[in-house]
Structure P
Amino acid sequence: MVLDDLAHALKNLSQSSFIPLILVKEHVLAYVFFWNEDRKASFFIYDILDVLHNDEFKQSVEALLFIPDNWNQNDHNGLLTEMDNNRKNKGLSGYKSGQYQYVLFVSGSYTHEHELATQGVDNIITKQCPRLCLEVVKIVRDLGYP
């Protein structure tokens, strides 16, 4: 679906005359499929904040069956242990099972990456759950958030 949308948009751009190449590049790079590590981190740190505690968002995320319900049985290369310890030091409970908790974990991991000994949050998350960013961005946009 993402590639179909992109192909359609590029077809429309190519049919327009005199569109500078830089605008085509910007249009293509706006698609989540092409986001680099910094753009994904920005999404999970800042863009998602307004919708993170929205009930519709929570329900939609809980329906993402490609995220294992027991995701927290995997240590994610030490990242989960560090994030749980970080939360406990702040008086918060550790992460629980469930898809929504996984999204909270991912958002928190990107947010606190500079405080963690475990580096490479994007690589860890992308390896464990390659569809996550695409699907969460779709949910956020379907709910009317930018």
Structure Q
Amino acid sequence: MSDAVSIAARKVQGSGRRKQAHGAYLGTGRRKTSVARVRIKNGTGKILINDRDLGIYFTEIQDRETVLAPLKSTNTVTGWDIFARVEGGGHTGQAGAVRLGIARALLRADTGYEATLRDNGYLTRDAREVERKKPGRRKARRSFQFSKR
């Protein structure tokens, strides 16, 4: 009985704001084969991805917009310093992973952002993955060229 009570107490205590020892909030994001570990803390709006500035790491405008989307929707572009470690996949997958990590970290920092983030789809993990190649086919769905004669 006491175990059930302590588990319930831990669940209630654990929900809400979870801060790391040095005052940062953590969020993990995944997209395709990319994994991003994001740390946010109160600051001036500095964004570093793998120790490089956002504009240097993501050269495509679309990828930069993807990363900034959760911050723009919550009007907190200049309120947080963001540090992300991302690995695997290509630039689009990495941008999507960082976006999900930022959204989850913002949610841990302030649960009031949940409605905005969820309505815009920033808390939903994009489950689309590359389809495997099938035997007897050139690719996953593309067949070999067919010749009647």
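No value in this document is a laboratory result; all are computed from the given coordinates. All values derive from a computational prediction rather than experimental measurement. Cβ atoms are built from the backbone, for glycine too; each structure is taken alone.
Comparing mean count of other Cβ atoms within 10 Å over residues 65-72 across structures P, Q, which is largest? Checked P, Q; max of mean count of other Cβ atoms within 10 Å over residues 65-72 sits with Q.
From P, Q, which structure was mean count of other Cβ atoms within 10 Å over residues 41-48 = 17.8 calculated on? Derived from P, not from the others.
Which structure, out of P, Q, was helix-only ellipticity at 222 nm (-39500 (n - 2.57) for each DSSP H run of 4 or more, over all residues; to 500) calculated from, if the result is -11000? Mind showing how you got there, number by number?
Working: P: -16000; Q: -11000.
Source structure: Q.
When distance in nm of label points 7 Å out along Cα→Cβ at positions 25 and 89 is calculated for each of P, Q, the greatest value falls to P.
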